[in-house]
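The structures come next, written out as C-alpha cells.
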Structure 1
C-alpha cells in the first residue's frame, strides 16, 4: 500500500486509536532503513479491526495522512517496545508522534515483566500464542514474500486488544496515569546523529591535547558526512581508534598518515588525501580545553549496606504496588542517591526521586537515609515504621 486509505484514517480518528509496528534494516548502513509500516485500526462497526501494511520504499509512497494521525493528540498510538519505531517515523515522515501507549513499558506497572516480549505478553495477558518465523529476513528486498507479509501483519494483529486489557488492569489499580507518564518521553525518541555529542563520546577523547581536540571534532564531522553520502556505517569509514590517533599525530601527508596504526587499510588509503586535508584545515583552529568532568561521588565501601537497605525498601514497595522493580531504580540510581545524601549537597538527579516514583517510594527512601523512619519485619513482611 502506497498511502493510508482515507477510510482507515477516518476509522482511526473515530475510534481514537491506532496500533503500529515497523520493519527495518540497520546493518551495513549509516542510518536505519525503514522498510515497512504495519497498522491496525478499529473497524467502523466497533468490532474487529482492519490491518494495513504500508511500503515506504515503494515509488509514490505518501506518508502525509499517517503523519497527520501520528501527530494528532486525540489519537492514541499503541506500540510495543516502540522507541526505535517512533524515532524512524519521526525522521522519515517528518512528523511528531504524540499520545503514545507502549505495551512493554506499561506491562511493568501491571506486575508483569518490565522487558516482556510481545509474544510473552500475548500469552500471559490474552492467552494467545504466535509463531514468529521471518524476523531476520531482508526486509529491504522487493518483492516481499507471503511469509514476510504474514509476519508483518501478525505484529499488530493483537496489539490493540493487548493495550485494551493492560489499560483496563492499570485503571483498576490506579496505575494508568503512571504508565502514561512513563510513555511520554517516547514522543521525543530520535535517531538523528549529533556530531558534537558523538565527539564527546569518543574513547579517550578527554586525553586529547587542546590542539588535538578541534582536529578530532573536524574528523568526526567529515566521517559523518562521508558515511551519510555513501550510506555505510561510520566505523567502516574511519574507526574511533584511528580517528583519535590521527588527531593526536596531525599527519601532514599521506605518507605520515600511513604510519599511524589503523590508518593503512586500503579503504583509508583511498581517502588519505581527504583526511590530510581535514587535518590541515583544522590545524589552525583555536585550541579547545576539555570541559571539567563532573562525576557523581564514588561509591564507598560503607555505602554498600545503605544501598542494600534502599533496595530492600524499593523491592518491597514494588511488590506491594504490583510493579516490576526495574521501573523504580537501577543500582546506579541507588548509588547516586546514597552518594549525594552522604555528601550533604543537593539530591541526586535520578528518576527514583522524580514524579510518580518519588510519590511511591523516593521520598520514603530519603526519610530512611535520614533516620526519620526505619525498616522492620513483622509477620514475615518488611514494614516501614517511625524511627
Structure 2
C-alpha cells in the first residue's frame, strides 16, 4: 500500500514524497481512513510507529478542503500533548506535511516567554499544538478560545496520566464543542485511561498496532551485570569503543543525568544532558546538536526524552533501569526505527535484578547477558 491508496490529496503527497515518505506504517494505514470518515478513534501505538502522521495528515487535508478564503482563521484543530519536546516535534511534522497547503499551525508550551506565542496566536491559526499548562494559562488570559475546534487530538494519554495532567484535561474538555472529532492515542490502556477515553469519545473505532512485546523484536538487546560504582567506567569504555555512533543514555534522575554528563566531558566525550530543570532553550540546543550530529551522546531522563525522535539513532543505553518495565520498551524503541538496526545496552546492578525479571516477563524475551569488556 502507498499513501496514494489512502486517498491523500496531491499537495500532501508532494510534501510526503519530498521527505521520501512513500509507504504508510501500520498505524497510518489503519487510522487515516477512520480519521477521514469523521469517526472518533482510539489508537493504541508505541512512540516511533508514525502516529503523528496518522492524525496530522487527515487534519491537514480536511481543513484545507473545508477552508474558504474569506473566513477568519480560528483554531479548528487542537492537539494536546504532554511535553514541550513532543509539541515541537509535532509542529515540525505539520510544517513538513502542510508545505504545499495554505494552513497555519502554532505551538504553545510553558517554560519560555509567552509573548512570541501570543503574537503568533493574534495573527490567527488553524491548528494549535499545546501542552496543558500553557494552554490553560492562555485561555484564562483570553488569548485562546476553543469554541471553533472541529478536531481534537489527545496524544500520549498514558504519559499525561504519569505526569499528573489528567485534572488539566478534565478542565479543558468542557471548553471544547460537543460536536467534534476526537482522536485519542495512547501506548498503553490502564484503567484510568480507558475510563477517560469512554468519557470523551463517541462510538469510537479502535486501532491497535505493535503490541508492547513486538516493538523490541528488531532491536539487539545486551545486558551488563555491573556494580553501581562501576557503571560510569563501563559507559566510558563502551563509548570510546564506538566513537562514531549516536547514543542516547537514560538516567533515572536529573541529578544522575548531570553527573554522567560531567564524567563523560572530563573523559573528552562531547555530550549534553536534558531534563526538566534545564531551560527550554538549553534543551532545544542540546536536541538540535544531537540531531545534527554535532553532539553524539545525549543523557536524558524519561520525561525529557519524549521529544527525541531520530531516524538513525543507533544505540540506547539504560544506565539506570526504569521503575516500570513498560518504560524500558519506550526507551529502547527510540532505536531500530524505520527498518534500521538498533542496539540497546542495559546496565544492571545487584539492586536492579528484579526489574530485569519484570522486563523479560513483559517482552517475552530473555536479555542477552554479555561479559564486561576487559
Structure 3
C-alpha cells in the first residue's frame, strides 16, 4: 500500500479523542505483523485505548524513534464540504479529519515499512504511536515508559506534527489546572453566617491575571489563560462552591515554577470556612533547544527544511526529551489546517514525507555513529 492508500484507511477510523482508538491501532498492528514486524500494545487503564510500539531492524541502541498520535479533534459544529472520515482529493489536496494532524505522517511511516524490512538495517527504526494527545498527551507517558523498559536507548526521536517539513527545535509546555473552592452557603441578608467560595477564587484569578500582564511585558516567557469560572447559586445566597479552570504555557521550568509559586501564595491564606482542592488536569512539558544536536543533524540529513523553528503549539516531544532522547518536531502538512473544517494535506507534502522516510531507511543502513547513541534517563 502506498502512503495515500494508507492515509485513506486511517482517516476512515473516527478516532476523535472521546472515542476508542482500538480499531485503528489493531489495523496498524495487523499491517505491521503482515510485514513481519513485532508489535507491542500498551493499553489505557480502562483498555478502551492503546499506544503502539514497534521496531524494525536490529535490537541495539542508537536507533531512531518516529512518533505520532492516533487521535483527532471533533468535527462537531464544523461545516465540511465532504465527509470528514472519508479521504477526498481536490486540486492536489487530500481532505479528511487528521489528514494533516497527524495521520499523514503515520501513513508515510507505515508506507515505508516494507522497504525497511527488505533492507538489512544496521540501526533500528522505532514506531511509537500514542492516544489522547489532543486532550493533554494522556497516552504518551505510558508509551515512553514502555520505550525505556523495552527498547535499547535510541539516539533520537522525531515527532511528526505538521511543520511543513521544517525542523522544530522548541515549543512551550502546557499545564492545565482546576481549583475548586468550597465555602459555606448562607442567606445574603447576613453574609457573616457563611463563607464565600467566589471571593478567594476571584483573588486567585486576579493574581494570575497580574502575573500574565507582567510576563507579557517581559517578552512573553509564558502565557496564562483563565478558561472557565463557575460558582454560586443565586444572587441572594452566599456561594458555597466555585470552580476555576486555568492553564499556562511556559518556555522553561523556571517560568513554570514562578507561576506555581504565585498560585501557592494565592491559596496559602484562605478565609475562615473556605477550603480548596487544587489539581493539575493536564501536563505537557516544553521542548527546549538543549541536547538536541543529534536529532537536528539527522533530521537535516533526512531532508528536513531549514531554518529551525520555534513552534507556536505543543507536542509530545518534551516527554521524549525528559528521558534523555535528543528530540525534534518535523512532519508533513501545515498546522494552519489542523482542527479546521475541510482539513487537508497537500500531495506535495506527502511526497516530501515519503522522501524523508526513504532517507530514514538509508540512515538506518549506515554504520552506527557512536556519538549519536544516548542513554535514557531514569525517572
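Kindly point out which one of 1, 2, 3 the value 5, 23, 32, 25, 12, 3, 0, 0 was derived from, the read-out being P(r) over Cα pairs in 10 Å bins from 0, in percent.
Working: 1: 4, 18, 21, 21, 21, 13, 3, 0; 2: 5, 23, 32, 25, 12, 3, 0, 0; 3: 5, 22, 29, 22, 13, 7, 3, 0, 0.
Of the options listed, only 2 reproduces it.
The value 0.8 for distance in nm of label points 7 Å out along Cα→Cβ at positions 82 and 322 was derived from one model only; which of 1, 2, 3 is it?
Values: 1: 2.3; 2: 0.8; 3: 4.0.
The structure behind it is 2.
Can you say which of 1, 2, 3 returns 13 when relative contact order in percent (Cα under 8 Å, 6 or more apart) is computed? Mind dumping the intermediate values first?
Working: 1: 13; 2: 19; 3: 25.
For relative contact order in percent (Cα under 8 Å, 6 or more apart), the value 13 is produced by structure 1.
Since every read-out is calculated from the coordinates, none of them should be taken as a lab result. Everything quoted here is computed from the prediction, not taken from an experiment. Cβ atoms are built from the backbone, for glycine too; each structure is taken alone.
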